[in-house]
Structure 1
Amino acid sequence: MHAALGRHLEKLLDYHLWAYERMLEAVAPLDEDVYRAPRGLFFGSLHGTLNHLAVVDRIWLARVEGKPWQFERLDTEAAPDRDSLAAFLAEGIAGWRLWLSRQDETDLGRLLEYRNMAGQEHRQTLTDIVQHLVNHGTHHRGQMSAALTALGQPAPLLDYIYFLPHRQDTR
């Protein structure tokens, strides 16, 4: 898979991992109580939000691979601590990259029929699903950035445009 669409989706997945790494760096100095305290986020805490993203990345990967997913809820604990959560997030992106490497342009335009967690039927192209995955992460990382700022902590620069020079240096 070397077509333009595949390369673009690969770049989006690279960004997704890069943004996770920046967010993990941003929460690293926080003590455990602060990291796990409710912050008014949809998934409660900074940990809860990162954990949710880890779970959702794997649910979507299982869907596109046609496999059952291992999580019954969007807030299921994927990993108990920051190190294992960081590894789980990175492994999830590696799984996405492997899946993407096996797709061609025709595959990426295919409609996937699936049921969401509420059992509702949906149909989306595989391309739209990858784009949704990354956008969903951006949404929740934005919430986390606001929570960090409210704590008086610096929020990481996560704009896609800041990622691009980093990627060009490493590719």
Structure 2
Amino acid sequence: MSNEKLKGDDRRAKLIEWLKTSSEPLSGSILANKTNVSRQVIVQDMSLLKASGEPIMATAQGYIYINAEKGHPFSRVIAANHTAESTIDELNTIVDHGVTVEDVTVEHPVYGDIKASLKLSSRIDVEEFMKRLNDTNAVLLSALTDGVHTHTLTSDSKEKIDKACLALSEKGYLL
């Protein structure tokens, strides 16, 4: 890529192209470097693209184009309750069974459901997620609800989700 900045519509078309063809999330910083603009410009571009109907999702790992995702035909929403200290164990228990933690949702008394995309599929994903939390001094969404939250779990088999849920239940994490 040259040092020339891509202009508005051309830049957004390139962003969609890159997101559609990427097998992993693309961070705002990476996209900013590829287009020679600031990360804030990318954030604004993503807002414009989402507002125009593009199925783009911001995850902890970066931006993804939802229709470009491949196959997890089985999903289940689970309700959980545990301490913040148990979060790593909860997430690792899930991903160790070949299950992806798509999101976390809490029910806020004023705002209603607050949902955040996670897309955690491996121990490395869990480790990076927890590192970002610690590095930014952020708190878990479940801190707003005394540990009560839901996750959408996906996998390529119902049995993997069943086994993950059994393990979570045995640890006392499921409601």
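Readers should treat all values here as calculations from the given coordinates under stated rules, not as data from a laboratory. Since the structure is predicted, the reported quantities are computational estimates derived from the model, not experimental observations. Cβ atoms are built from the backbone, for glycine too; each structure is taken alone.
Who wins on relative contact order in percent (Cα under 8 Å, 6 or more apart) among 1, 2, i.e. which is largest?
Comparing 1, 2 by relative contact order in percent (Cα under 8 Å, 6 or more apart), the maximum is at 1.
A value of 0.20 was derived for FRET efficiency 1/(1 + (r/R0)^6) of positions 46 and 126 (r between Cβ atoms, R0 = 25 Å, to 0.05); which structure in 1, 2 was it taken from?
Numbers: 1: 0.20; 2: 0.50.
Structure of origin is 1.
Give the label, chosen from 1, 2, of the structure having the highest value of Rg/Rh (Cα atoms, Kirkwood Rh). Walk me through the numbers before you get to the answer.
Details: 1: 0.97; 2: 1.01.
Largest calculated value belongs to 2.
With distance in nm of label points 7 Å out along Cα→Cβ at positions 62 and 110 computed per structure, which member of 1, 2 shows the largest figure? Walk me through the intermediate numbers first.
On the way: 1: 2.0; 2: 3.6.
Top value of distance in nm of label points 7 Å out along Cα→Cβ at positions 62 and 110 goes to structure 2.
Given a value of 17.4 for mean count of other Cβ atoms within 10 Å over residues 30-37, point me to the structure among 1, 2 it was derived from.
The read-out comes from structure 2.
Please state which of the structures 1, 2 yields -21000 when helix-only ellipticity at 222 nm (-39500 (n - 2.57) for each DSSP H run of 4 or more, over all residues; to 500) is computed from it.
1
Thinking only about distance in nm of label points 7 Å out along Cα→Cβ at positions 38 and 102, which of 1, 2 has the largest value?
Comparing 1, 2, the top value of distance in nm of label points 7 Å out along Cα→Cβ at positions 38 and 102 belongs to 1.
Between 1, 2, which one scores greatest on distance in nm of label points 7 Å out along Cα→Cβ at positions 142 and 158?
2
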